[in-house]
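FYI, it's all coordinate maths here, none of it is from the lab. Note that the coordinates shown come from a computational prediction; the quantities given were computed from them, not determined experimentally.
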Structure I
């Protein structure tokens with residue numbers, strides 16, 4: 001991945017949602033180390049303040065905004081930052097593993113608001129200012145689950161499939177505008193995603209956690225997307241083969257997949 005960003009991005013603002021831990025925190029550290037001013041958005045103020053202090057002590061610049069993306073007012077507060085932001089990283093999201101029939105209705109609504117609606121609303125809010133300036137970046141943190149829908153993550157897979165289609169279409173729509181939209185599609189990432197998913201009402205441990213890679217690997221991919229914009233990158237890179245798994249082996253997954261969930 002690229003070791004530096006385009007000169008035009010140095011000193012510019014990057015808004016990162018879900019920045020209190022995991023991929024969001026790692027991306028904030030990475031971009032701040034490369035000269036960007038990071039705006040950290042998440043629900044946990046103490047975590048954000050600690051991360052901001054760490055970035056400042058390392059010589060970077062960071063600002064904290066407490067925001068719950070399940071809340072329309074908080075999404076609007078982030079949208080108001082559009083005129084001063086060069087990079088939007090839609091990273092906030094959460095998962096749940098178990099039988100969809102047992103997923104609590106309140107979690108269904110929250111997941112749709114955070115994983116899907118926030119991405120659509122914030123992207124729509126930030127695009128006009130970016131287009132008017134003739135430049136900008138929208139990076140959406142997706143998942144291989146978007147192209148490989150699995151038992152146990154029915155709604156999560158659906159929200160990531162939306163993100164994949166949404167970003168791909170937007171990438172094509174924006175060609176030649178100076179504004180870039182792209183996807184980072186990781187596999188399992190070592191973070192609080194898994195304990196949070198298992199700790200939700202009726203949730204189960206997510207089997208994929210054992211294969212998780214460090215969030216810093218995803219942060220490098222984010223920086224790489226800014227240095228060399230592309231439609232999609234996978235983390236690790238070999239996961240690009242996942243796009244062929246569903247069409248080639250979907251029938252096998254239909255038969256064997258439910259056994260994994262039943263064992264949970």
Structure II
């Protein structure tokens with residue numbers, strides 16, 4: 001009994017039905033090469049499946065990066081570790097691989113004044129974790145708190161917290177700027193308590209723990225929040241560092257001045273070439 005034959009159009013339809021777009025695109029050229037070189041069936045099928053899986057992983061990573069809301073320019077590759085000597089690059093890169101600390105819902109806390117690179121480091125870790133297959137969400141703490149407060153008012157807070165549970169890491173930037181309001185900060189505390197030892201949080205803050213009474217007006221709530229955050233935590237303190245943003249702005253200004261100076265010199269040289277001096281009599 002002869003094996004059934006399949007027309008290319010029918011194969012394309014079946015691959016579309018099975019949601020295998022990469023195989024649908026590649027199988028004709030693979031089949032041609034397989035026939036020409038005499039591949040075993042396993043090599044032919046395995047090669048197609050490897051490409052399909054690789055493309056799916058790529059598309060998944062792209063979706064996760066888009067939903068993360070991370071600044072695409074703030075990666076670990078673009079961070080100048082030499083400008084922040086108290087920050088261990090090896091330690092940060094180890095955290096960027098994820099694994100154990102995410103599995104136990106550990107926390108990263110980054111303290112320091114404005115402009116020293118706290119957000120950049122946090123976003124860089126987030127990008128690296130997405131590359132490693134994890135899901136990350138970045139938000140300004142004040143914005144997230146407002147959304148959770150709106151969810152509470154509409155009796156949807158449990159559902160809102162459940163949606164955040166999909167993310168392996170939640171990056172809360174600029175916690176110190178949250179408004180000193182009992183209703184809002186109680187929602188922030190509920191988020192911290194909900195994720196405790198289950199899902200990880202990365203927090204950046206201008207103020208050390210001693211200044212968090214301005215974030216959590218209730219001293220008991222402040223102590224309870226800090227206790228949960230530090231239980232399984234890595235803490236980076238970026239104090240006594242010249243503003244990273246300020247130094248970067250100064251570098252860019254110097255580059256611009258140098259470019260302007262070079263441009264003027266080129267223009268001056270061009271003008272001299274076009275108008276040579278008259279020879280002396």
Structure III
């Protein structure tokens with residue numbers, strides 16, 4: 001297990017990344033006691049959340065490792081942290097869907113999809129991670145637009161994520177090179193996300209929970225390996241257990257914080273029962 005001095009290299013709304021000074025290809029991922037919504041505009045301190053998120057992420061990554069899926073996870077090294085390979089994060093949010101919830105953004109883009117439509121195989125969507133409604137200095141009308149493969153190799157079209165696709169022209173077209181990716185790596189990311197989707201749906205079904213959708217990110221190591229990176233925790237997915245939503249949606253819907261905390265504890269405990 002890696003030890004020694006670290007330096008802070010990234011801090012997000014709910015986690016921070018500390019790179020080991022003497023082992024720069026390794027880092028520590030620390031989960032914080034913070035829960036947010038509305039792109040950070042809504043925020044609370046939730047005591048104990050860091051430990052719950054970290055344990056769930058560790059259980060999830062251990063499951064994926066057992067399924068032969070490459071992950072940026074070495075071992076849990078503390079109640080609120082784990083050690084991982086240090087990666088260059090790809091500026092994509094990857095959403096994997098098994099169901100089109102009635103109020104989901106997917107149905108806004110695809111309004112002909114019936115509410116609560118289940119999919120026979122995971123639907124993978126890519127969103128460009130942006131801030132300040134800009135991409136490489138170009139103004140765009142929203143952050144995190146949907147990306148769709150252009151008919152020409154090496155290009156991706158960006159669309160508004162909350163409007164019917166059939167009624168839109170692309171906001172802009174970006175080169176895959178601008179993401180420091182190749183066409184082959186984009187295809188690899190789609191396939192990797194599908195594998196993760198199948199593994200997680202089966203794992204949650206094993207504990208009698210239903211996974212509707214989740215988001216993940218990927219990173220690239222110095223030797224060009226693509227890994228499932230960052231964390232997958234109860235902030236990351238929509239999960240139903242015995243007919244009740246037990247994910248972050250309760251926080252978005254302004255449910256009582258005691259209930260939100262209870263659901264996070266429940267989901268973490270269920271993840272301890274993932275199949276070996």
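Using percent of Cα pairs over 25 Å apart, single out the structure from I, II, III with the greatest value. Walk me through the numbers before you get to the answer.
Working: I: 41; II: 62; III: 47.
Comparing I, II, III by percent of Cα pairs over 25 Å apart, the maximum is at II.
Out of I, II, III, choose the structure whose coordinates give helix-only ellipticity at 222 nm (-39500 (n - 2.57) for each DSSP H run of 4 or more, over all residues; to 500) equal to -14000 when calculated.
Details: I: -14000; II: -18500; III: -7500.
Considering all the candidates, the number was obtained from I.
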